[in-house]
Structure I
Amino acid sequence: MKLSLPLISSLRGYRIEWLRYDLMSGLAIAAVGLPSAIAYPALAGLPPEVGLYSSILAVLGYALFGSSRQLIVGPDAGTVMMLAAVFLSLGVSATDERIIVAAAIAVLVGVLCFVASVLRLGFIANFLSRPILTGFMAGISLSILVGQIGRFTSVKIDSDGVLRPLLEFATKIDQIHWPSLALGAGLFILLRLLGAWLPAIPGPLVAVALATALSAAFDFRGLGIRVVGEIPSQLPMPMLPIPHGVSIIDLVLGAIAVLIVSFGAGIVTARSFGAKNKYPVDANRELVGFGAANVASGFFGGFAVTASDSRTAVNDMMGGKTQVAGLVSAAALAISVLFLSDALSLLPTPALGAVLASAAVSLIDLRTLRELWRISPIEFGFAMISITGVIVLGVLNGVIVAISATLLYIIMKGLKPRDALLGRIPGREGFYKLHRDKNARPIPGLAIYLLQGSLLFFNVDYVQGRLKEIIANSDPETEWLIFDAAATAQIDSTAVVMLDDIRALAEEHGLRFSIVELHYEPRDTLTRSGVAAAIGADMIFDDLEDAVAAFAARRGAPPA
C-alpha cells in the first residue's frame, strides 16, 4: 500500500540543492516564531511552554498532512483571543484547568476540520468576507492592545473587554511601575522601527534577546520588573485531554467558535501566498492539514493553531522549498526548549507586552479599510460593525456579530437584484438594456424584463413591484410580457406563487406572460408547482430569440 501523505510525495522529488534554502528558512522561522510562541499564550492566561509546544507539534502535523509546501502553522493572536473568550464563557480560571481545556479544544477543532473536509465544507471560510474579517481582526487588535496595559505598567487590571479596562486603569494611574513602562515602551518603539526600516531583521527576536540580556545584567526582578519565570526544560509527552466540570456540548460549541476564526484567518493567509506564488489553494484540502496540526498540538499539551502569516512570510522571503523548512523550525524550537529555558525565564513581562502590542498594531489593516471606504462605503460600514461588535460585546460575541453582519450583507446584496428592460438597436444583433444604451429601442408589442439574480423569498416583493410597475405602465400596443430568466439560477416556492400572480395580473391587463431561458432547477420547480402548465408550454422558450420570433409569427392571429 502506497503512502499518500503530501510530505512523502514532495520528498520523492526532493532536490539536494533545496536543502540549504529549507535549512535557512527553518532557522529564520524559528527565530520569528520563538517570541510569539512565548508571548501569545499570555493572552489566554496560559504558561509560555504551551505556546512552544503548539509551535513544535502543530508544524509536524501540518508538514505530514498539509497540502501547501510553503504554509507554516502556529499560534495566532486572533485564535488565542477567541480561546480566551471561550475560557471566560466556560468559567475556567485556574491555569491547570485552562491547559487541559485548551488542549481538548485543539483536538476538537482538529476533528471538526476532518469532518468538514469529508463533507466538503471548505466554503465556510467564505462566510467571513474580506471586509468582515478585516474589521474583526482590527477589533481583536484593539482588545490585545488594551490587554497589554498590565504588562506594560505592572498595574493589575481585573476588568475584561476593551472599554472597562481603560476605565479601571484610569483609577489606578498612581500604581504605574515606571521602569516597566519605560522598558515596554522602548521595546515597542524598537519593534516598530525595525519593522518599518529593516523588515528583514526578525524584530521580535531582537527585542526578546535584548530584554533577556538586560534582565540578566541589571537584575530586573530585583528592580520590581516582572519576568516570565520558570519554563520547563523538557519536551511534552502525549496526553489525553479530558476536562472535568465542563460539558462536552460547551466544549464543542467553543471549538466551533475557535474553528471559525482560526480557519477563516488561516485560509486567507493560505490564499494570499497562493496568489502571490501562483498556485491554487483548495480549502477542503487545507482543512485536513489544519486538522492534523490541531490534533497534534492538542494531544501534546498545546492549543489551537492556524496558518501564521509572519512565519509563512519569512519562509517565502528566505526561499523555503518544502515543508522540510517547517520541520527544521520545529527542531530548532525543541532545542530552545531543552537548552534555553533558563535564559528565557529571565524574559521581562513588558517585553512580551511589547511583542504582543506590536503584533496587534500590525493586524490593523488601515490600507484595506481606506480602500473599502473609497470603493464601497457599505462594505466599510460592515467592517465597522465587526470592530464595534468585538469592542462592545467581546471577542466571542464579536464572532456572532461578524457572521450575522456577513449574512445581512449577503441578504442586502440580493434584496434588490439588478434588472433591466431589454430592446434592440437598429442594425445590430442581440438585445440591449434600454436604460444603458441610448440607441436601444423596445420591440413593438413586447415588454422584456431581465432579472440579474436569483428569485427568492427575500427579494420577491421587490421584483413583484417592478413587474407590476411594468404592467401598469406598458404601452397599449404591448401584447406579451417576457420574463428573461437567463441570469436567474434559483427560484423558490415563494417566488413561484409570485410569478403565478404576475401571470394572472398580466392576463387581466390583456397581456400574455412568457418565460425564457429557464435553468434546469427553476424549470423543474415551476413544472412541479403547476405554474409552468398555467403559463402554457407554448409560452416557455429556451431562447429569447425564439420567443421574439414566435411572437412575430403569431402577431395578428386570433388568440388560441
Structure II
Amino acid sequence: METESKNFIEQIIDKDLAEGVYDAVHTRFPPEPNGYLHIGHAKSILLNYGLAQKYHGKFNMRFDDTNPTKEDVEFVESIKEDIQWLGADWEDRLYFASDYFGQMYDAAVKLIQKGKAYVSDLTAEQIKQYRGTLTEPGKEDPYSSRAVEENLRLFQEMKDGKYADGEKVLRARIDMTSPNMNMRDPVIYRVAHMTHHNTKDAWCIYPMYDFAHPIEDAIEGITHSICTLEFEDHRPLYDWVVRELEYPHPPKQIEFAKLYLKNVVTGKRYIKKLVQDKIVDGWDDPRLVSIAALRRRGFTPDSIKMFVDLCGVSKANSVADYAMLEYCIREDLKVKAVRMMAILDPIKLIIDNYPQDQMEMLPAVNNPENAALGSREVPFGRELYIEREDFVEEPPRKYYRLYPGNEVRLMNAYYVTCTSFVKDADGRITEVHCTYDPKSRGGSTSDGRKVRGTIHWVTVDTAVSAEVRLYENIIDEQKGVYNADGSLNLNPNSLTVLKGCKLEPAFEGAEGGDSFQFMRQGFFCVDTKDSRPDALVFNRIVSLKSSYVLPKEIKS
C-alpha cells in the first residue's frame, strides 16, 4: 500500500489532532483589500481552503481592513470574485476585521489595565530611533511609566477624536531589549481620522495589523493561521497577544514559502502606476498576473490549481518559471477546448475550378483527444481565407505549404494545387489561385497520393470578423524586471493587436470567457471586457507548443 506524502503543515495538523490540541481544523484567508489578488495569493487561498476540505473542517473568508488609507470597496468585490472563481467556498463565513473593532478596543483596554500597554507621545521617527538596531537594544519610551489610569484616560481621548493623526499611539509593553525587533514595544493602535469603507466615520483610531490579526483569528476560532514566511519573525508577537488576552483556545501560526514567478510584476505600487499611466487597461489587463488578469486572459481554475500543486508547500523560498504556468493551462485545455479554424493574417485563396455558386458542409472533429466533444460541419466554398505565411512565391528548403506548382491538403477538405498568384502595386500578394481535386474530399485520394503540407482555411462568404490580441511578458526578460532607478523594464512589444482576422462561423455566439484552440495558432479566450457579440475580441492565452519541460523533481 502506497503511503500518502504529506507536507509539513499537514504533519503539524496531524500531530495537533492526535494530541488533542484541537478537535477540528478551521482555516481562513485574510487579504487586505488594498489591491487585486495575484497568483501568489492563489496559493494561499487554495492551501487554506484545501486544508479545511481535507480535514473536513471550516474555511473563513475575512478582510483584514484595518488600514482605511489604502482600502476600497472595489478591491473587496474583486477579491470575493477571485476566491469564488477559484472554487474556495466560505459558505456563510464572510467576515471583516472591522466587524471586531469594538472587541479590539476592549482588548487594548484590557492590556492597559494589566500594565501591558501604554499611550506614547513619541513621533513615528522618535519611536524608530528609540527602537534600536539589530545589534543594539532599544531604549525605554519616556512615556512608558504612565499610570494605568492616565493611559486609560488618554486612550479614551484618542478614541473620542481629541488628538490629531500621529499625535499619540498606544504601544504594547513587552521588552525593549528583545533581539526580535517586533517585540520592542510595538505600536498597536494609532490615530487616523479617515473614513473607513465599512465602518464609515465611527472610528478615528485603528488597530495595527500585528495586534488585530491574532485577535481576529481567536474570535473566529481559527486553529491554524497559515501565513507566508515574512511573518515568521512576527509569530512571537502573535503568540504574546493571544496569551496576554487569555483566549482559551489560542490559534497556532504556521509559515510557508511564498509563490514567486520569474520576471513578473506583482507589487501593488508598480501595478497601480501601470494602471494610472495607462500602460495597461486595468488591474485585470491580461499581461499581468493578478487573478483577475489571468481569468480574463483565459486561464482556468483547474490550471491554477495544477500549478499550485506542482509548486508544492515548503519552508524554502523558490522561484517558479512562468512557462510552468503555461504548461498547466495547455494540459488543462488540450482535452477541453474545441479546435476550430481562425485566420489571423488573411489572404484570399481562390479555387478556380470549384463551382462558382456551390457551398458544401464538411464534417470536422471538435477535438481528436476528446470524442465527447463531438463534431461540427464547416462551410466550404470557392473563395477561402488562408494565413499569409502559408504561401510563398519562392519557398525555402523544407517548406511544404503553398507555392507555385505545389499541392497541399486543405484541412478536412480537399487537395489543392497552386497555379498562380496576384500582387498589388506595392508587390504585396493579395490572392492565390489554385485548382482542387474533387476526388480528394475529406483530405485523401483513392490513388494513394500523399502531400506533406496541410493548411487551415475559412470560407470568405461565411467568415466571422474578429480582433485578436497577442500577448508577451510585459517585462523585457532580457533586461530583468527593474532598472537601476527602480522603474520597470517594460517590453514595448507586450501587446500586438490584429484587426480583421477571419474565423469560421461556428464562433458566432461565443461569449466572454469561452476558450478555443485556434488550429496551429494556440489557445484563445473571448475577452470578457471588450468583446461584444457583433465585435468579437480574442485574447491568446498561450501558444500551442513550448520547449519547457517539467523539472525531474516535480515529475517524480
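Any read-out appearing in this document is the output of simple, stated calculations on the displayed coordinates, not a laboratory observation. Small disclaimer: the values here were computed from a predicted structure and weren't measured. Cβ atoms are built from the backbone, for glycine too; each structure is taken alone.
A value of 2.8 for distance in nm of label points 7 Å out along Cα→Cβ at positions 7 and 367, calculated from one of I, II, originates in structure II.
Structures I, II were shown, and helix-only ellipticity at 222 nm (-39500 (n - 2.57) for each DSSP H run of 4 or more, over all residues; to 500) at -20000 was computed from I.
As an exercise: FRET efficiency 1/(1 + (r/R0)^6) of positions 327 and 535 (r between Cβ atoms, R0 = 30 Å, to 0.05), calculated from one structure in I, II, equals 0.40. Which structure is it? Provide the component values of the computation, followed by the final result.
Details: I: 0.00; II: 0.40.
So the calculation was done on II.
State the single structure among I, II that was used to calculate relative contact order in percent (Cα under 8 Å, 6 or more apart), giving 23. Source structure: I. Which structure, out of I, II, was mean count of other Cβ atoms within 10 Å over residues 207-214 calculated from, if the result is 22.8? The structure behind it is II. Structures I, II were compared on FRET efficiency 1/(1 + (r/R0)^6) of positions 159 and 359 (r between Cβ atoms, R0 = 41 Å, to 0.05), and the highest value belongs to I.
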